[in-house]
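What follows is calculated from the coordinates using simple rules that are stated; it is not laboratory data. Values in this document were obtained by computation on a predicted structure and should not be read as measured data. Cβ atoms are built from the backbone, for glycine too; each structure is taken alone.
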Structure I
């Protein structure tokens, strides 16, 4: 299994904290977000990583090289990170993925048990969902059917219909990724749609309503997790016991 970590963004909402440091290297009680994420993955026996970097990428590369000698890393540079979004960063990995994957955003503070819960879920394609009714317009919300298959995903999902928030940790099969990269190729190469969230492409696959391409919701609300987007988020994260 491989891991994709997307870490290209500039994180303007976290300024001035990110003026000289990429978000994933911000310290949370003695360890930065990237270190915590890599440790959580390694604790589940996975060592093959693909990093997509951009903003102050040399700091990320140097940190990984200095602190994780047992990693098998590939680094890809999203040089136009200021003008595209995470769908573009994900698309960049298409020629480097040879196996099933975990896909993670690099700005999540989370319990390592979330990774294992997705592994043992029995689903080829699934994502971690914090099941809650405390939602807002900015969160990536999900709706599900009676079998816990995801029927809708995105910021535009109605809060009243959503079961919770996708926290930015997904597990996908190699076959699913082949289908996903076909969609991303069309959007990015042909349609020049480079500024989307990758969930828009997930939704396109979901809309086909094919059993082999179903994405399932895995409830991880028993574990602590949060996305770090703002200075307030960062301050609140210091109070979490992870």
Structure II
């Protein structure tokens, strides 16, 4: 019974969707999959994607990413909080979990999140180019800080049951030093929209041993102050050279 991690699969791209569809229906029947967000902005595709993974794995745990809450192509949904409610219903109908679940003697805890500029203030260039500012819609007076507070406020503050090990996961980054030093300065303008230090406070309070995250599309494993952080983004088709484009087994991190 293995534990796998994957994020940012973006099945809006046909090549990515074909990879999901072609994944073995037999090899993972006893395994658990963590899906750390950004499956698709399309509700129909989201349901299809989650159903395909649920059919292939023993259990699938999921948190939405920013793309999953876009409403630019949802004429019947005018608010990303309502889109989140729709995503919750789709996940439940598909059989995917957005609540803590056991994997052997480890407890896997999904952490909802957003970004709150705790990694730095956004530039005018970032506000002009970052799609979330146009593809998401929030209630009046909801800025990124309040959005982040809203989602973090739904996460558990204590473990619902005892476990030998704790695995947490979020779509957004819990700390900015997960971005490696070699990332070009031009791309560091994205820092403000990468995550929130509030996620880090929550995973530490829960006693996490291993944290899976997505969003950055920079695959990485690093240990910091007793916690192992893992990103395994599938990525866009053109990102083949920097993305593994494969499932990543992470159960060995819990031994």
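Quick notes on this structure:
- Structure responsible for 1.40, with Cα Rg over 2.2 N^0.38 Å, for residues 110-173 alone calculated and labels I, II on offer: II
- Ranking I, II by mean count of other Cβ atoms within 10 Å over residues 166-173, the structure that comes out highest: II
- Among I, II, structure where Cα extents along the principal axes in Å, for residues 30-157 alone as derived comes to 46, 35, 34: I
- With FRET efficiency 1/(1 + (r/R0)^6) of positions 214 and 230 (r between Cβ atoms, R0 = 41 Å, to 0.05) derived as 1.00, matching label from I, II: II
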